[in-house]
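Right after this note come the structures.
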Structure I
Amino acid sequence: MKIGYLSIIVIAISIYFPFLSCQRSSTQYTDTLIYEMQSLQRVYQNCNIDSPDCAHISYTYPLFKSPQPIADSLNSIVLTIFGVNKNTNLEQTQYTFMAEYEKFKKEFKESEQSWYSQTNISVPFQSNNVVSLSVEMDDYTGGAHGMYSNIYSNFYKPKNEILTLQKLFSDSNLKKLLSIAEKDFRAANELSIKANLDDAGYWFKDNKFHLSDNFVLTDDGATWLFNPYEVASYAQGTIELSVSRYEILPLLNPTYTNLWE
């Protein structure tokens, strides 16, 4: 369940937003977005969700009201994250989860097991030029433990696009950012500058520290997040790393120096 949701989010961001860039309106919006939080829950046969033999699935998400057309674009992205398409509406995506649980119940009639799937989409940051989305997922469909993750994306309104490190920084400045971030990462985890990351229990590719596009803007700068199993074991949980905007601003490509405005 978890891997499927992560794949949907990656596809939604990588496919849908380039399309939006092609359809970009000439109107430039500078006001922040207005939205209302919505929720949708389904419980298997009205069972007690706290019992050891039940299933429930819940969504919480923002419904963007204005300005247009950005609000419509973000609403479409939110629905795509849940698996909505021209053949499947929001309610039907929850039926799919319930159908899998019912199939399990029929195959293992003597087994008691509770499943859950919770997806919370929120707006952790807004400026005149950026709106950030946070997709928090927590699922359990059997096994030793559930799976949880958090995926961020940052939508740049003037260009109708999702921000990536490659867009924000030149190659040379990205190296400078990595140097700053690695120094902070090592300090936070009590690692010397020469300590081997593999030996310390981290799984960075080629034993080299890196940053991904899973970051969110904050009032103070930006925070990167590594989900369980991404660069360390499940036991180490979610790993966060923050860099101040005063360190980031001098490194940004000129187009994007207005992120916090």
Structure II
Amino acid sequence: MPDEISAALLREMIRKEEYNVPTTGIAKGYVQANLVMLPKEAAFDFLLFCTRNPKPCPILDVLEPGKWEPFIAPGADLRTDLPLYRIYRDGVLDKEVRQVRDLFCEDTVSFLLGCSFSFEDALIRSGVPVRNIEEGKNVSMYVTNRPCRPAGVFSGRLVVTMRPMTPYQAIRATQITTRFHLTHGAPIHLGSPSEIGIKNLSRPDFGDPVTMHQGEIPVFWACGVTSQVAVLSARLPMVITHAPGHMFVSDLKDEHLTIL
């Protein structure tokens, strides 16, 4: 599949179940988003959690209860337009599904949160390698030892993505991604995984391990999967999220979200 496909065409393919793999490296230039759907009685607490933890959970869009067409992608359907969804019941992963029409109801509130896939094209265009794209893998994600600020029933530890780079590339990546404040911005940590509680880079908590070449260091960005860790802590009767790496692709372009 060409990586220059438009977001609207990609969503159409996903809705027809013609595309069902992670969205890293696809529809270049379009903003990708994490998805969380939960009951309206928990929505304020979750909104407060995101507001208190904007680095991992930057808000791109929030829909009214029972609505599934986001402002950032007119005509889209959040019930069908992601490659893979996760269903959590009472804080436990129940199953993964291709669409959630039958689970969505009139009191479901949907949140779209920024995703680091959105700045990968900018890195590549600036000559900074993105190993997970090079190797055709999902990005490596790890749960750290850094606590998030709790809000109501939601709490948890920060989740990060990792991309290997040389020190020079890491500096350049920091300069580039600082502009993307609504898709996690600059890295939160460089080097020494143990300092943030990561014991083994070859065993990510989510996603796939990638190759680390000699002379490279791990570079860590805050990750929207933090929201899923928070959801587990709340133990709500049912929550719907994207499966890690299988994002919603919006009509927003990367440059729309940069700080100039």
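Quick note: the coordinates plus some simple rules give every number you see, no bench work behind them. Quantities reported herein were computed from a predicted structural model and do not represent experimental measurements.
So relative contact order in percent (Cα under 8 Å, 6 or more apart), computed for just one structure, reads 31; which one of I, II is that? Value 31 for relative contact order in percent (Cα under 8 Å, 6 or more apart) corresponds to II out of I, II.
Work out the source of -8000 here, i.e. which of I, II gives that when helix-only ellipticity at 222 nm (-39500 (n - 2.57) for each DSSP H run of 4 or more, over all residues; to 500) is computed.
I
A value of 0.94 for Rg/Rh (Cα atoms, Kirkwood Rh), calculated from one of I, II, originates in structure II.
Comparing percent of Cα pairs over 16 Å apart, for residues 44-131 alone across I, II, which structure shows the greatest value?
Ranking I, II on percent of Cα pairs over 16 Å apart, for residues 44-131 alone, first place is II.
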